[in-house]
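Okay, got some structures for you below.
Just so it is clear, none of the values below were taken in a lab; they were calculated from the coordinates. Quick caveat: nothing in here was measured; it's all calculated off a predicted structure. Cβ atoms are built from the backbone, for glycine too; each structure is taken alone.
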Structure P
Amino acid sequence: MRNLTGYLKKILYLFSPLFLFIIFLNSTFANEGFKIYTAFEHTLTESSIDSQVLIQIQSDSPRVLSYYTASIPIKDLNTECLNYKTGQPVECTLYHRGSVTDVLFNLKNSVVKPDAPMEILLKYSTSSTTSNTYTMPSQISDTTTNSILIRYPKEMGEPLWSSDPIQNIKASGENLEIIINKPSYSSISLLFGENVTYRFDISKVFSNSLEGENQTFEVYVPADTSNQIVIWDEISPQPNTTLKDEDGNYIFKYIVAPNETLDCKISGYIKKTETTQEEVSNSFLTETTGYWSITNNTEFKRVNTYLKKKGLKIEDNFDDINDIDDNQKELFYKYIYQYVIERLNYESNISLGITNETRLGANALTEASNESSTIDYADFLIAILRKYKVPSRLIIGYISNITGYTADGFYHHWVEYFDTTTNKWITVDPFLEEYFEKPLSGSSFYDHIVILKRGKSAVSPKMSFFQDNDFVVRSDTQENVKAEFDVNSQISFEEYKITNRYLKGYIYVSNVGNTAISSYKILKSNISNIQRYMDPVNNLQSQIILPKQNSTLQLNIPTEKVNSKNIFINITYENSNSQKKEMILENELEEIVPGYLILIAKILSLIIFSAITFLIYFLVKKFIKRKNG
């Protein structure tokens, strides 16, 4: 008997996968013909997200339900299964498969009637590792989510950002409750805090293997833009040179001696801000060359036809956005964006992030639109925008995980275009919208961190890092991290000699804040056109001054322009996020007359005195002679 029992156990063990398959097959068939709705309720605590899901199974006619399987997109989940009306436990079995937990309910041939739906309650808890960012999966496969309620302590305040529109926020005792009806997406993300701030760390090691020759290494770091500001924490060691290129990118240059290694550590915070106004005058932002060129005129006929169908009043040969009014421009931006999403398709096996995929370019995409990568979407949109004289550029950056797209962030490409009606750069991401089937137009894009901007060239500059350890970023909403733009500055002049051709002056600039100084503007001075006399070799317009760094601007003022001993300059220091500080610098000249000029003056004085004395003597003598005669 013992042997027989052993054989039976072995048989059951061997055939258990088959039994499991039969159970899932039966449960699948049992789900057919039913309408299943869910309502999620999440409670946020310091260390966890406590969730419960009301599952309501409806039927248009009386039907018997034996098993039901709920697939929850959370790994290794432990759940409690209850009858919603009675509160009594319901028999359920958990099956873990990858990132999904299947909950199999044994409903024991319960009858579901039109006026008596089956209602089951699922309870579970997941850990929360952050105090400001929460991502809550809120959908069960093959069901419709009717509502989501999120409960959290009042002291957290209202969310700074939500991935889905919030219909209502109300107080409930010591808590606040967020109501989201008919959510569009399977996962809800909330971000709390005063602002969206990221902590970043860059680690690079530069090794010079050359013999007897220095080597220069470059690092492109996150820069200040119209919608983000960089707060610098540690830069070790300080770069030998800090530059800003024509696209506004920040470049750190390090010189490494032969056979030496330099361990570079850079860290700080990136604070996302509302987009500020800006003036754009670079003509290269509308040039259609290389990857941003479409020579196929049929494509633009298709675009114009599409715009007309959408209601834009344009001519057949329309090719300049400046030919339409502001209201039409707004529609133009909207429909061009939609056109790209409808026109292109990505490969089914595409992965998020920047990889070594073949870059087709905008022109090739007119014939191969179904093989588009992330950068292809960007190239195609830029090519079309520039064809219609819209300034635009490619952005290479990092998508943080605050939106819950992925567990970790990833590198990505997107587009910025300049809206001339608002004088603002607008962020758009057609690939991400199509990939996640989530409308992003008009989004705040707080999850998009700009690292590089390419406007002048489609292929440069290159990213300095792609490895996980090179650039590490995480959400951090510390209230004590504030951007401080502060400058110490003064002006001095060399000894003023009236015989010199130029008066040399020096403006000393010291960055005593924690953000970069990237430009200056002279507003007023008692030296006319003083901007013309700034030394172009040492020009702040092409360099940046980091915190704890100093710089000197040189003036070469023609002597004939100096008409006062007291010279003043009204100057403003700025960075790319519109932070600024206005100052008045002044100094009094010490006029120095050379010794040889003093000697000449004395000799001339003696000659003039002698001449006048002789003249007076001659006139007096002549007068006396005439009187005596």
Structure Q
Amino acid sequence: MIKKILLSILSIYAVGMSYAQDISYAAATIPAALKEGAHVIKRFEDIKFTVKDIDAVSYSVHQVITVLDDEGRSALLFREYTDKQRSIDDIEIKVYDALGKQTNKYKKKDLTKFAPQDGLIVDGMYHYLDINTTSYPVTVEFKYEIDISGTLHYPSYHIQGSEEAVESSSYTAIVPSELDLRFMEQKISLKPSINSEAKNKVYKWEVKNLPAFKDEEGTVGATFYYPSIILAPNKFRHFNTYGEMTSWKAFGQWGYDLLKGLEELPAERKAYFTTLVKDAKTEREKIALIYNYLQKNFRYVSIQLGIGGVKPFPAQFTDEKKYGDCKGLSLYMLAALKSVGIKSYCAFINSKYDQEAVSADFPCDRFDHVILCVPQQKDSVWLECTSSTSEFAILGSFTENRNALLLTENGGVLVPTPTSKASNNVMLTSTVINLNDDGSGTTNTKLDSKGDYKEWMNSMVTAKKDDQKKIIIRGLGFKQPDEFSVMQKEGTLAIDLKIEQIPQFSAGNKMFLNPRINSIWRIVLPKSENRKQDYYFDSPFIKTDSTVYILPGSYVAESIPPPSQLKCEYGSFTTNYTYLKEKNQLVSFARLELSQNRIPSDKYADVKKFFDRVISEDTQKMVIKKN
């Protein structure tokens, strides 16, 4: 008996030694090829995702990560979120030096806990640890397990990030056969092994020795770009609700059912909206009137209470409080429109200008935002209900060019949102410059804007004086002013400057003037050689600039640049210069247009060349001389 116990102990010890030997903590054992272009090496990763039932899953993580230098220090940050549905049983974090010697150890009690800030209303908490180090390389081992009492989201297998190499990584998903799961490869070709164990199906993905890659500047948002396996349930439970995700129709039906009964307003509020739109001649005018009311009287605040991540508070609550999150404000707008007989639908969507549309072939909850759609015979009206400044029926690059899931009484319908148009994002700049004999002068600039530029201009008006000056110089490219003022009147922004030296330079009796006192374009795009990823501008746009120099009486124009016209597949730039002799004025005009914000990688080199030429063209000089 004693012999058997000793053999058992030795067997356990041997297994422990073997397992430990599989994981090397010494940085010197990293293959040289994996260090190339890497700041972080994922030495070992073993993730197990277990679906115990439709409302219970566990997610265990064991990672060993070596950070080679300070540029990879973000990998030393541990942060996990817990709430009523999500808990962490324990956390163990060990730190090793370059030789593999353990130098520190942390448990769950050692971590800092804090609630999300920025005015959010939440019932969750972050567990946070920023591991400090004075030398590199440093290795960190993470072990923790998360229990989740809900299955709306299956955790994805995020294989690799930018400038990160992978030595060994595996992800195992264990799910009851009757529930099963679906998966989609993203930016990688990787098939799992699939086996059966009792009543479960077991999926396992494995990778080894993946070299590092680097994000190219201006590429798509990381969640849609990095190599990953996206997992999704067939059936799910979220709090006390059940749903299916085998089709967009089924998933949208679940979303629609969450809203039932929440869109009713009191009789007196319905009467208010009826009166508000009584003089409107068209349905579109009625929608615009109610949207304008929403923008002027309600404010946005994020709410994440209980099922609040997907289910809004009733419209009556939003009406009383005069605030709401994206889903609450969208539902309120729906309720207000309903009170005047106009049908509309809330829609799930993913946001931010550099995100790809969700896949039509893979129903999955990759949404983080809600907007409103009002179907029309010709063009449906799309409304961003969280902004107090967005223009009516223009979503902007935040949610354009996507697939939105309409939540209808007949289930979900995946439809494209409008394509971004340059004409929706416009900045018109008009400047008059009074130039003095000594090169000093005053300038008056008026800026009219639409879309994204309007949002930017509105933020400038409310900025502090020092920040306004930074925007004038760095954002708009004006010369450093000695004095300035910023005012807004009826949507037009007026900037008045006093500048000691307006000419770019002077020589003898001549002054050399830039075509504009500001830059129409000054961003040097990243290099184009071997570009592999699409490039994203914030939005397509139109910018025009009209500049008038009122010359001092003792000066006349000597030379002006010839007009120019530049083009590429997605952009155009034209300039024109005139000397009005009778008024002794120099006039320059320029127009720059970008027709779409996503530039395919194989077209990027031409676009880069185009904008380089725009910058070069903007350095032309107009020469005036003293009589």
To which of P, Q does the computed value 3.5 (distance in nm of label points 7 Å out along Cα→Cβ at positions 471 and 527) belong? Q
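If percent of Cα pairs over 32 Å apart computes to 62, which of P, Q did it come from? If you can, show how the numbers build up before the last one.
Values: P: 65; Q: 62.
Going through each structure in turn, the value belongs to Q.
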Out of P, Q, which one gives 2.0 for distance in nm of label points 7 Å out along Cα→Cβ at positions 535 and 559 as computed from the coordinates? P
